[in-house]
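Down below are the structures I want you to see.
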Structure I
């Protein structure tokens, strides 16, 4: 990818957000996997263990686990620790419902695998209305 790229896909939660990317190739379970009081990933063995999702553009393949995960996303918003946006390879109902309730922008089905096209630290703008993602490489931000 060049210094800047625009990826196009499907807008699921029709909101806009931007922030620094936090990328994983592992699925995320918000129920039990992310602390709603702090935004810290606490799932043992997860490659993001100990990382904070607060105000990050969280990029991961898909959600996993209990439907309570939707409510955890809402709790993250209420507690001031929600991600700025979420980008999935393929979104399932748990993440979609949680993002809509919490007003977190959500895009999936991009024209490139976001877990490969985006790196942690890149600056990412997510437009859930248009289904677009603008990525600027960390070393290219101004």
Structure II
């Protein structure tokens, strides 16, 4: 039996690589159902100030094809920014996030909001040595 019933994580997942796969497989190991929010193109261009290489519909299709992902859906800036909105939409009992967010003001607030609801946050390490930015730089 897995630790959680429904898990949620979100990201851009542009230029899908082994680091993305490692993250999603770790998430799935801990929950029965894994839902992945795929940040829409507007979020990537407006908030991250980057242009996605892979369009949102293609990134969504890639994520939905993975056996470790039960469902992937596009998410906008509001859902990405406000984890309570994500919780309302997806009804998860655990949020998976990169360990670089642990202890930040944003995630301390989210932990405080989730605690009375019985929702957990699991912080997972990034795969060292691979990132979308590194791949883009190598391609230049």
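Throughout, read-outs are computed from the coordinates displayed, never taken from laboratory work. In this text, all values refer to a predicted model and were calculated from it rather than measured experimentally. Cβ atoms are built from the backbone, for glycine too; each structure is taken alone.
Taking relative contact order in percent (Cα under 8 Å, 6 or more apart) as the measure, the highest value among I, II is held by I.
Of the structures labelled I, II, which one yields -5000 when helix-only ellipticity at 222 nm (-39500 (n - 2.57) for each DSSP H run of 4 or more, over all residues; to 500) is computed from its coordinates? Of the options listed, only I reproduces it.
Taking P(r) over Cα pairs in 10 Å bins from 0, in percent, for residues 28-67 alone from the coordinates of each of I, II, which one would give 31, 64, 5?
Values: I: 31, 64, 5; II: 27, 44, 24, 5.
So the calculation was done on I.
One of I, II was used to compute semi-axes √(5λ) of the Cα gyration tensor in Å, for residues 52-91 alone, and the answer was 20, 14, 6. Which one was it?
Values: I: 16, 14, 6; II: 20, 14, 6.
That value comes from structure II.
Out of I, II, which one gives 2.1 for distance in nm of label points 7 Å out along Cα→Cβ at positions 36 and 108 as computed from the coordinates? Provide the component values of the computation, followed by the final result.
Details: I: 2.1; II: 3.2.
Comparing all candidates, it corresponds to I.
From which structure (I, II) was mean count of other Cβ atoms within 10 Å over residues 84-91 calculated, if the value obtained is 23.6? Label of the originating structure: I. A value of 7.2 was derived for mean projected area of the Cα convex hull in nm²; which structure in I, II was it taken from? Derived from I, not from the others.
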